[in-house]
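What follows is a set of structures for review.
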Structure 1
């Protein structure tokens, strides 16, 4: 896309890099799993 370019409904206007969000999600899941393991060390 360039400045002053016409766009149609549904055309993407920008792209978001998913990597930082995926890394944060992985860290949050790992932290949650570790926290659950400390609360219940023998398993479910």
Structure 2
């Protein structure tokens, strides 16, 4: 992290936010594993 984890109060909210749940990703990127799994499952 770009801040001292033992002193979270000194970091601003931008540094402390959880990017895994707050940032948007493209739907295609999230769907690729499901598309590949379906293709492997169907044998095509």
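helix-only ellipticity at 222 nm (-39500 (n - 2.57) for each DSSP H run of 4 or more, over all residues; to 500) computed as -14500: which structure among 1, 2? Source structure for this number: 2.
Output the label of whichever structure in 1, 2 has the greatest value of distance in nm of label points 7 Å out along Cα→Cβ at positions 6 and 30. Don't skip to the end; give the middle numbers.
Details: 1: 5.0; 2: 3.8.
Once distance in nm of label points 7 Å out along Cα→Cβ at positions 6 and 30 is tallied for 1, 2, the winner is 1.
So if we calculate Rg/Rh (Cα atoms, Kirkwood Rh) for every structure here (1, 2), which label has the highest result?
Working: 1: 1.44; 2: 1.34.
Largest calculated value belongs to 1.
Any read-out appearing in this document is the output of simple, stated calculations on the displayed coordinates, not a laboratory observation. Please read all numbers here as calculations on a predicted model, not as lab measurements. Cβ atoms are built from the backbone, for glycine too; each structure is taken alone.
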